[in-house]
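Asker: Pasting the structures in now, so scroll down.
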Structure 1
Amino acid sequence: MSAPPSLTIALADGSLLLDLPSDYSVELEEDGTVCAFPSDQPEILALRFSVLTVSHKDGNLPDLAADLLAGAKNEGYSAESVGDKAWYHEDQDSEQDGVPLWIRFWYIGYKNHKLIISLCCGAVDKAHKQIKSTIAQMPHVIVSARQRNEKSSLTYLELRALDEQRAVIQETFVSNFGAYSLPRLRSDLAALQSLVDSVTWSPEQEYEWSCAGVVFGDVIALELGLEWIAQCDEYGVEPALNLKETSITLFPRSMLINRVEKGEQPDLAHLFEMLAKNIEELKQQGC
């Protein structure tokens, strides 16, 4: 039997992935917490996810699954384990604006990560079938936790974040030129260049320059056959462009930011031609 469809979310710095049932929706709260809820019954419950990653100065990584099992035993909790993950749960009663709440916490040890997942609902809803279903699915959710590959697909929230950046440039085009379509082709780079030349973003406005980098990246992707991915390395996770089945990876957002920080005015047409030439040379080398 094939696995049911799932919705992948990224946690911590984006380097940890976890799968939720596909009938859930996810939002990123203002403090960066990932919140999930049933798409058809968002008022029933909320799941929240937090991660603490531990590292030692000597480079050795702790086994937090083993630590959790030992701690749960000492505290009298019944813990479960599968592979390199261990977890137990704890229930608490709370109240918000006079409304009684019920919260279940799952504490999970996985490699050098401690994950905490909370399920919050009204105390009167504790026996609701959706809540029972979510609790029953939680072991599968926990076991799905995994380190992200160096190159991986962007999650729903990451894709949405790119769309939000495109929307910033769309709004800027409308306000500056009355234009409603974003550049997509090499021939559209003149329009994007006009925008880059006319706006008054300072080098410190990294987000706005990053937004322009996304649209520039869309042109590169369409014209040169690359695709948006998540690049994960020791520096973190960054949306990037990759030529499928090769190691050729570009970071269009950083390209613009780095040049602006050096006091340069990006020349998009020249940069595009340089990238096209470099990619062709790397392809010939079998990269």
Structure 2
Amino acid sequence: MHGLGNDFILTDCIQQHELDEIDDKKWSLIAGRLCDRRFGIGADQILLLCNSRTSDFGMRIFNSDGSEVEMCGNGIRCLAKYIWDSGLSDKEVLNIETLAGEIKPRRSGDLVKVDMGEPVLEGKNIPVEKEGKIMDFPLIIEDRTFEITCVSMGNPHAVIVVDKVDAFPVEQYGKIIEKHPFFPKRTNVEFIEIIDRKGIKTRVWERGAEETLACGTGASAVCVASALKGLTDRDVTIHLKGGDLHIQWNEDNHVYMTGPAVEVFRGVVEM
């Protein structure tokens, strides 16, 4: 499945009970093997649909480098669509347990709208190596000083405004910022170009997956960061390489993301 080209291998652990016996270390190895685009299926991440004791379903996420992450916005839209299309639930709003807490995707016509929860702005909770709100904080990377604004949407993000994002060397700087000591759990990095009060062009360097075509939590963080800086409204369209996401940072302090989820094919893998 994919959400705007951010692609996933979704594995249904509910209907395949034998998968419960696979431990985290093996899932990490499986993710690296299956996400390889030449020797495997090819994907940015593996999504595991699991049972939950507290919610309707659970979701776990393993990056292509084998690391497990807390949350994935495009991924949870795909998970919700799979649940509905497979007849596992007919609820209009699902409660999905993730490492970032309970997330609530709902049907929105042909799209999926997700309550992404409240953004975290306190540095020590993002986490970064600084307390308080991290806005326009100078971070020196090689020959440049970047002004970063940090937000957690269940996972850490560093948002950076640049002049021409299409021409920006995302790989050169993204991989260094991701692993900078300022971010004790590494970070996702969003390089953004402000189009107008309603539109932001964005490229994403994802922690553990390199540059991806889209990132739902990243788009949500971009909306929050750009609004905090006074550059845009709180209701924006995020233009990613794979397509557009509609993001609203509402007065209730919750961020809502609306976008597509697409199934590409189903198959069986011998492990």
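Asker: Looking at relative contact order in percent (Cα under 8 Å, 6 or more apart), point out which structure of 1, 2 has the largest value.
Answerer: Structure 2 comes out on top.
Asker: Given structures 1, 2, which gives the highest value for distance in nm of label points 7 Å out along Cα→Cβ at positions 41 and 217?
Answerer: 1
Asker: For mean count of other Cβ atoms within 10 Å over residues 177-184, find whichever of 1, 2 sits highest and give me its label.
Answerer: 2
Asker: Can you tell which of 1, 2 yields 0.75 when FRET efficiency 1/(1 + (r/R0)^6) of positions 129 and 201 (r between Cβ atoms, R0 = 35 Å, to 0.05) is derived from it?
Answerer: Derived from the structure labelled 2.
Asker: From 1, 2, which structure was mean projected area of the Cα convex hull in nm² = 20.7 calculated on?
Answerer: 1
Asker: Tell me which of 1, 2 gives 4.0 when you compute distance in nm of label points 7 Å out along Cα→Cβ at positions 81 and 257.
Answerer: Checking each candidate, the match is 1.
Asker: 142 is what came out when volume of the Cα convex hull per residue in Å³, for residues 17-136 alone was calculated for one structure; which of 1, 2 is it?
Answerer: Label of the source structure: 1.
Asker: Now for a separate question. Given that FRET efficiency 1/(1 + (r/R0)^6) of positions 65 and 89 (r between Cβ atoms, R0 = 30 Å, to 0.05), derived from a single structure, equals 1.00, which label among 1, 2 identifies that structure?
Answerer: That value comes from structure 1.
Asker: Same structure, new question: Which of 1, 2 yields -12000 for helix-only ellipticity at 222 nm (-39500 (n - 2.57) for each DSSP H run of 4 or more, over all residues; to 500), as computed?
Answerer: 1
Asker: Work out which structure the value 10.9 belongs to, where mean count of other Cβ atoms within 10 Å over residues 25-32 was derived from one of 1, 2.
Answerer: Label of the originating structure: 1.
Asker: Starting from the value 2.6: which structure in 1, 2 was distance in nm of label points 7 Å out along Cα→Cβ at positions 9 and 73 calculated from?
Answerer: Structure of origin is 2.
Every number in this text was worked out from the coordinates using simple rules, so none of it is lab data. Fair warning: this is a prediction, and the values are worked out from it, not measured in the lab. Cβ atoms are built from the backbone, for glycine too; each structure is taken alone.
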